[in-house]
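A short reminder: the numbers here are calculations on the coordinates, not readings from a lab. Given the structure is predicted, the values throughout are model-derived calculations rather than measurements. Cβ atoms are built from the backbone, for glycine too; each structure is taken alone.
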Structure I
Amino acid sequence: MMKPSIVFKFLFLAFLLPAVPALAQDIRPISLEEAIELGLKNSNKLKLSTAKIDEAKAILKQAEENKLPDVSVSGSALYLPRPNINVDESLKGALGGSGGGQATKPIEVHSVFYGSLNVSEPIFSGFKIKSGIESARYLAEAAKLDSDHDRGAVIENIILAYTNLYKADAAIGVVKESLIESNQRVKDFTSLEKNGLLARNDLLKAEFEVSTLELTLLEAEKDRKLANVNMNILLGLPETSILQTSFPAKELAVDKSLEEWETLAADNRKDLAALKQREKASASSITAARGDYYPSIAVTGGLIAADIPGLLTITNATNLGLGVRYSVSSLWKTKAKISQAEARQQQIIVSQAMLNDGIRMQLNKDYQEAILAIRKIAVLEKAVEQANENYRIVKNKFNNSLATTTEVLDANVARLRAQLNIEFAKADAQVSNYKLAESAGILSTNFPASK
């Protein structure tokens, strides 16, 4: 026979184990602002943008360092096994030779040591250094603007994901509420059917409605789980976190004209500003390419030291001068480089025109969508009132045997659809306003970076 203490342990484990998965899940209420803050912090896209900014800064620093002097040091130590050395007659005396035709002692040299220090300071390089710095500076600014544009896109994606999760919760809530009422209707119809006051077919219709709602609930719960997982991945949270949304009750109004929105876009769109910086960089690249037509001038200086044991020692041999370098082939090779730079500039100009057109079309679409979304709410609110009133009337008629079961169920379905539509419309209207702000380039100002 099993001891009481052992029985108690088994019972305790039996109650504890089912609760373990529930304990592993983290239920976390999260606001839209908090979601955006987490999403921006963990966005791989923004991390990539930061890496591109760092690269652009390094390129700029490299371009600026081209103004600094070039310094090089070189040296060698050589072993000479059996060299043939012929000394000029005028140096024989200095090297220890005797006059009068007498034979001189052979000079034996088996090693050579020498080193040099060279410094070159550019004075003029055909404007290539200056233009290179300007181009790198413009491209670094463009990288920052690209990052700002990516930030707005990330915020928009987070808002869309948050809205999908909110809509999934709203759908589950509406379906559950309707399911409770439908289950109660089945109970009432069952009693009526048992007492012979309701046809079996009408009870089956009510039961079929319950089954349909249960399937709808399963679909809604599946969609909710997927939306929750997507949101967790987007925010860098554990996949087991269960997020609870609370969409802000924001005042909805399109308080600017389309022309005002277009002006805002022209002033605030970061991708458009980035292209303008790239156009300036391309102009600097053209100047740099034309610099090949000019010579390069630099101040040069150096120090040389050498030691040939048994023969020669040189120290403090300094030099200072002016170096000029010019490639004659640049007269016929530079034109192609200039043409390439001008073609790249033209591509950027056309890209700006295309982007401007795209922005105007997107703004028009988002502007009309935002206005429509707000108007839809007013219409759908009336639709909800009408659907509720219709259901109440049909239900009263049914209770007084003036309406069929089908009419009651149809009125309930219409009411359910109207409730879902208004919930979705409210969330979609919020998104429409945010999308309009993103198209105008001002969405990020609604969610400033946390300090």
Structure II
Amino acid sequence: MRFNFFSRPRAAAACDVANEPAVSEAMHVEPGGFVTYALLLDAQKRVKGYKLAWRMALPNGEPNAFENLRALLSCVATNLNPPKTGWRLGRLVLFFDMTVDGLFLNELQALPPENVVLCMGLDDLMDAHIRSTLLNLRTQGYGFMLCGAEVLPEDLELCSIITYVDVGDGHPELVTNIRREQPLGTPIIQPIATHMATWQDFDACAARRLDVFVQGTEAIVPTMEAGASLQPESMLIVRLMQTIRRNEDLRTIEAALKHDAALTYRLLRHINSPGIGIGVQIQSLRHAVAMLGYSPLFRWLSVLLATSNKGSAAFMTKKAIIRGRFVELMGQGIVPRDEADNLFVAGMFSLIDRLLGVSLEEVLEKVQLSESVQLAILKREGVHGPFIALAESCEVDGSEAAHLSESLFMSAEKVNAAHLSALAWAQDVAPVESAC
């Protein structure tokens, strides 16, 4: 712990101390539940952070906000800020819905303050019994997001603690009022739109210089244009993938790559990214094949294909990379090792139509994938399909996560570890396309 006065103030706890769970010095073992996330996007649709939540594995169980928060913080600290490696998400910021009691959790102190924002209502932030705690947390670097308020508080000290404010759907009048009411001499308070129904809503928020939380299957995918076709760079990558699937001679693949030096550079950059963990600098395609083999090379070309459409939103590229890695990690120990690359490709290709702006059928006509992978991509069936369905559930609200993980004989702990590791891995894999 960074300082030792973090215990629930007696005056504030007098009414509920008998019911409040004890906070041990050791990291808490999480109850069964699943991590879900919303993306925080800037006006250019780049990922700036995530809002993480906890979905209990037993939907009919008694909800306990304190224990759920405790479990979430423990899980995030274990997987994203381990002692040996430290913080794994770079500059990205995590947002958590926070309770008053949650402010005193040891698990909160296990996260880097500069990368954490605590979301609270005005009534909680105005609690006089916790003011010293709020000030100390802010001094450490934790951010605070004011939620559910239409005006800023008149309390100047409290305004100095608030770093973000929830402006709902980004209504212009509300945003203007919040910006106008900010007291002089206090740090800039950034408004964030937390509700978005359509991409027209997003564009309106972006025009007002607002970041936006995005979640859900309908809100996160731009509409494909009728009659769209693959771009030239995408077609070249598809041809390379076809030659690898046919196990053609390496010289044929090298000859195709020589037509695009920039593509060769990007491929080698991907292969040499920290996420691959090979420990050796790959200097050429021949060297890559010698070190990795054709199947992993196909996997890296799928990453390259995902980034080949210049018109695709940056966050969709990151989302596809996260899903591919998430699906792959969940399959470890369940499917044969030689199927790992197929799992990754299946996960990524489940979003490839949204990335390239063409139908899945058109892409699959040009890229020869195994029948099991195609079945997973098109119908979420077969060996790989349930893994993609589970990843999709965790990307939204986790409502089907318990059922799907049980069908795969997979613990919630493994699912969460795979999910959070995938978020971190995406930071390393595509430093230009998916970094913020």
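Overview of values
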quantity	calculated
Structure responsible for 1.7, with distance in nm of label points 7 Å out along Cα→Cβ at positions 183 and 391 calculated and labels I, II on offer	I
Origin of the value -13500, where helix-only ellipticity at 222 nm (-39500 (n - 2.57) for each DSSP H run of 4 or more, over all residues; to 500) was derived from one of I, II	II
Winner on distance in nm of label points 7 Å out along Cα→Cβ at positions 55 and 375 once structures I, II are ranked, highest first	I
Structure responsible for 19.8, with mean count of other Cβ atoms within 10 Å over residues 167-174 calculated and labels I, II on offer	I
Top of I, II by mean projected area of the Cα convex hull in nm², for residues 151-326 alone, largest first	I
Structure from which 84, 34, 15 was derived, semi-axes √(5λ) of the Cα gyration tensor in Å, options I, II	I
Parent structure of the calculated result 18, given that relative contact order in percent (Cα under 8 Å, 6 or more apart) is the read-out and I, II the choices	II
